[in-house]
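A short reminder: the numbers here are calculations on the coordinates, not readings from a lab. Keep in mind that this is a model prediction, so the values were computed, not measured. Cβ atoms are built from the backbone, for glycine too; each structure is taken alone.
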Structure 1
Amino acid sequence: MSRKKNSFECTLRYVTKPTDEQLEKIKNFVYKKYVSEEIPEEIISFDLIEDKSLGGGFILKCGNEQYNWSTKGRTEQFTETIERLKRNMTPGMDVMSILRTTVEEFELAAAHRHVGYVTYVGDGIATVAGIPHAAYGEILIFECGIKGMVQDIRPDEIAAILFGSDREIRVGSRVARTVRSAGVPVGEDFLGRVVNALGEPIDGEGPIDESDYRPVENAAPSIVDRKSVDTPMETGILAIDSMFPIGRGQRELIIGDRQTGKTSIALDTIINQKGKDVVCVYVAIGQKASTIAKLVGNLKKHEAMDYTVVVNASASEPAPMQYIAPYAGCAIAEYFMYKGKDVLIVYDDLSKHAVAYRALSLLLERPPGREAYPGDVFYLHSRLLERSARLNKANGGGSITALPIIETQAGDVSAYIPTNVISITDGQIYLESTLFNLGMRPAVNVGLSVSRVGGAAQTKAMKKAAGSIRIDLAQFREMEVFTQFSSDLDATTKAQLLHGNILMELLKQPLGKPLSMAEQVITLVAANSRSMEDIKLDEVKRFQMALLEFIKAEHSEILTGLNQSGNLDDEMKGMIIDAVKEFKEAFKKE
């Protein structure tokens with residue numbers, strides 16, 4: 001048997017008091033809709049309240065449902081209709097004609113909303129009763145105008161995270177459902193702009209014309225919609241492109257202690273996409289505002305902001321904004337991917353994202369697990385990173401390549417969050433603080449770094465030129481340890497150590513100086529032909545950069561051939577070695 005309610009309250013707020021006949025019609029509507037075995041007619045009560053702020057008409061609230069037939073409500077309906085029209089506008093539309101038709105055909109209906117009330121608020125969390133049918137991820141609007149998102153569903157109430165200050169929300173404040181999932185505006189005009197986690201511009205350059213609206217939580221492309229990763233996403237960094245190649249649609253983790261150059265690698269990769277028709281999205285989570293300002297300035301300096309969107313949820317933002325930021329960034333990236341474009345997205349960093357989610361989960365009174373993180377922290381990142389993919393031609397052929405960043409503590413890659421993200425991604429670039437302090441930058445650890453896509457994401461020229469460089473470096477690092485106390489070394493060992501030292505010098509790369517595929521191939525061919533072994537170690541880097549300038553000026557056909565064919569045959573290899581010898585003679589005379 002169903003449990004009967006003790007009372008069922010109906011409140012009628014009005015500007016002009018209804019006549020007895022009007023009131024009778026309203027009561028008949030309520031009886032017809034709500035009277036049942038659970039709610040008999042005798043327990044329904046009516047309260048009449050005068051409210052001049054409505055402007056006209058009335059609002060009827062029955063239980064947790066509200067019918068808004070007021071001047072204020074009709075204005076809100078019309079505003080929502082116009083906003084929805086603006087979102088769906090495309091270039092070439094006759095705006096005035098469509099607007100005129102919309103105004104003429106606009107029909108008002110009593111706005112039917114579920115309305116609840118706040119039972120607790122604090123620390124960016126609000127507990128709401130009276131709207132039991134709200135769905136996970138649904139947007140709620142509080143009467144002060146602040147928006148929230150349903151994050152926890154309980155038997156008799158729900159908990160929501162707040163996208164704004166909770167100072168204006170009080171216990172008892174009214175909350176309305178929107179029956180709409182959390183999402184962000186997207187569009188071509190977002191390129192070159194800095195926005196917050198809700199897609200609102202924060203760079204002081206005025207509003208952004210949006211062309212669509214995408215949910216922040218979206219299902220990842222299915223296996224049948226994907227294509228295998230076989231096209232390189234070149235970083236311009238020799239150490240990565242030669243040994244740990246990244247392909248379009250791949251998820252490659254950048255991991256290391258703080259101040260080891262993680263963001264620098266991501267920044268150089270964005271700069272290297274100039275002129276390659278790749279859209280870049282940089283998501284900053286929990287960073288200092290000054291750091292982001294510097295990063296944006298650097299991107300503008302290299303003319304990289306023209307194809308980049310920066311989503312910033314800084315350290316001063318509340319935890320809900322930091323939590324939603326990477327999903328919002330991914331929604332912006334998906335807009336471009338489903339239009340057939342290649343997208344590079346950087347999450348900097350997911351360690352702070354996990355910390356923000358842990359704070360929210362503890363405030364929501366979820367049981368803590370390992371390192372106090374909630375049990376679903378793996379799903380937190382897996383559902384985000386799985387959205388990165390390379391689509392097949394039937395789905396537009398676009399791609400999202402993800403570079404998530406994780407910060408370790410004292411090099412501990414076995415901690416909870418690092419191991420989680422390592423298991424989700426297709427490889428990792430491990431940056432070692434010891435190498436960084438020795439001046440090896442980027443400080444890539446050859447032994448712990450890996451790309452699970454491997455040579456599939458390399459051009460034939462790069463694959464052939466890289467050859468055994470990774471093995472040579474691994475042997476060099478091992479030999480260096482064993483021979484550091486030895487004074488008497490044979491000629492073979494000395495040659496191997498010298499070759500290793502030259503490779504280490506060549507892999508050093510200054511910030512903002514990405515190398516093209518052809519330049520990297522020339523460098524590797526020169527190194528593997530042992531052409532630099534009689535150059536002083538402290539002159540190797542200068543030799544490399546001067547060699548590239550020489551070939552660009554005197555032998556441009558080499559660069560053109562490599563870029564056009566993407567292949568390194570014996571003839572091309574011979575041309576490079578001859579050019580190196582020619583330059584070397586001039587270099588020694590300096």
Structure 2
Amino acid sequence: MNRSTSLGVPAGKNIPAGTFDGLKRYSRYDLVSGFLVFLIALPLCLGISLACGYPAIAGIFTAIIGGLVGATLSNSELTIKGPAAGLIVIAIGCVVEFGFTGGTDPAADYQAYRLALGVGVAAGIIQILFGLLRAGILAESAPSSVIHGMLAAIGIIIIAKQFPVMLGLSASGEPLELLKNIPSFIIDMNPEIGAIGLLSFAIMVAYPFIKSNVLKKIPAPLVALLIAVPLGLYFGLDHPHGYSFNNHEYQVGPNFLVNVPLNMFDAIAFPDFSGLLTLTGIKYVILFALIGSLESLLSAKAVDTIDPWKRKTNFDHDLTAIGIGNTVAACVGGLPMISEIVRSKANIDNGAHTRFSNLYHGLFLLVSVALVPGLINKIPLTALAAMLVYTGFRLASPAVFLHVYHVGKEQLLIFLSTIIAILATDLLIGIVIGIVVEILSHLVNGAPLRSLVRLHYRPCHVSDRTTLLSVKEAAVFTTWIPLRRRIQDLALQHDVELDLADTRFVDHTVMARLHELQADLASQNRTLTISGLDQHRPFSEDVAAARKKKLASTTPA
């Protein structure tokens with residue numbers, strides 16, 4: 001008798017795959033998971049679209065296309081492709097610099113949206129080239145603390161921009177200015193709108209602490225909508241009117257509700273490519289292509305680690321698929337897409353087996369906007385903003401700061417420098433500043449300048465089963481790719497012992513990647529042994545902490 005996994009399929013050789021046979025065999029699992037992910041995705045797609053300055057339906061277009069792309073062009077079995085909160089900062093920055101007014105001038109807003117779509121097409125084509133040129137490995141060399149800092153800064157910006165929306169206010173300005181004004185937002189909030197938003201936020205925060213397994217099967221965003229929509233109807237948001245509260249007059253009406261067209265084809269928009277040769281266009285093509293690719297690759301890599309069958313994504317193929325999806329989505333009015341980690345995790349938790357769950361989630365979204373757009377138009381915008389504020393909080397939660405601190409104080413410096421730089425400037429400049437701070441930290445800790453641009457190593461055959469690879473001077477994120485490639489080449493024939501005794505410094509990114517590579521090679525019945533670190537001082541007790549070689553003690557002759 002075959003033993004079974006906890007998800008109800010035979011273990012061993014019977015690994016689910018997104019083939020025609022898999023479509024028939026595992027549809028009962030994938031259909032259920034696709035439906036549950038759809039319930040999570042619907043409000044998030046709408047909220048992310050509006051936060052980006054795009055029409056609400058733009059995110060739905062992206063998720064539908066992402067489902068088709070994920071099922072046909074990528075071998076990433078459990079990732080969900082669609083719009084993500086991590087790209088909000090780039091998207092809203094793009095439309096604003098192209099003239100977005102936030103509703104003051106609808107014609108200008110629509111033109112800014114079309115110019116952003118032109119940028120999306122160009123960025124998608126670049127992502128296709130990234131995949132064809134096998135650039136997927138570049139995500140491996142991204143400095144960990146800079147990436148964590150980027151995501152935390154994005155979370156803070158989302159909170160800053162969506163917090164007033166959650167309270168029924170319209171506010172604009174730089175993130176630091178908006179954060180400073182949070183107390184005044186609370187004082188000036190529209191009470192009825194704020195009540196819906198704060199209650200929705202409270203549901204999102206409290207939901208992880210619920211013990212009931214029955215309730216946990218209902219996605220938190222759906223629960224928030226099940227309460228927010230009736231409250232919106234109770235407060236009469238479907239028609240304009242005023243009300244008094246505490247001797248103040250407030251206005252409410254349909255402008256506080258989602259607005260999607262009754263015919264989805266009426267919402268299709270085509271890109272305007274005239275902005276591509278401007279500095280704004282060039283800047284945002286680079287940002288969409290680089291940051292979108294990096295986020296997608298890191299998400300796909302993270303999903304691989306929690307895949308119950310430990311299947312591996314071909315990152316180059318996945319990046320090509322994302323590029324094709326982004327190109328198509330931007331051609332019809334959609335947002336940029338990535339492999340999205342939160343929905344992918346929900347996909348796994350709900351029992352998905354193959355990539356067809358991604359397809360089903362997209363098809364359910366298609367049916368919802370095609371058949372029941374009137375119901376979608378009853379959703380209060382404040383509830384969507386509350387979900388995004390919660391998403392931003394998760395990206396920049398105190399636990400993230402504590403984790404980086406426990407890895408090492410120098411990592412916290414890099415992390416905080418990246419956050420502050422992004423908040424004070426913009427995403428691209430902030431990331432560059434974070435990388436510069438990391439490089440300076442490496443130099444201060446003894447890494448020779450030449451070791452940042454070239455890997456110095458010496459292979460030495462030890463036995464019939466093991467090859468010794470000795471690295472000299474330093475092992476840092478900028479030279480991780482050649483080091484990884486060398487280890488993998490040697491591992492094709494022998495076990496590998498990596499000797500780091502002659503290094504002055506090994507950074508956190510390399511230590512973390514080495515432990516990941518150890519696990520990957522172990523699954524292939526190969527062994528990677530890390531040696532030579534006895535004379536190195538770890539910067540913390542974390543297994544992936546950076547390590548600096550101790551100064552040799554001198555004794556009198």
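Comparison across structures 1, 2 (criterion: relative contact order in percent (Cα under 8 Å, 6 or more apart)) gives the highest value for 2. Looking at mean count of other Cβ atoms within 10 Å over residues 223-230 over structures 1, 2, structure 2 comes out largest.
Computing semi-axes √(5λ) of the Cα gyration tensor in Å across structures 1, 2 gives 61, 26, 18 for structure 1.
Between structures 1, 2, the calculation of mean projected area of the Cα convex hull in nm², for residues 159-254 alone yields its largest number for 1. If helix-only ellipticity at 222 nm (-39500 (n - 2.57) for each DSSP H run of 4 or more, over all residues; to 500) comes out at -18500 when worked out from the coordinates, which of 1, 2 was used? Structure of origin is 2.
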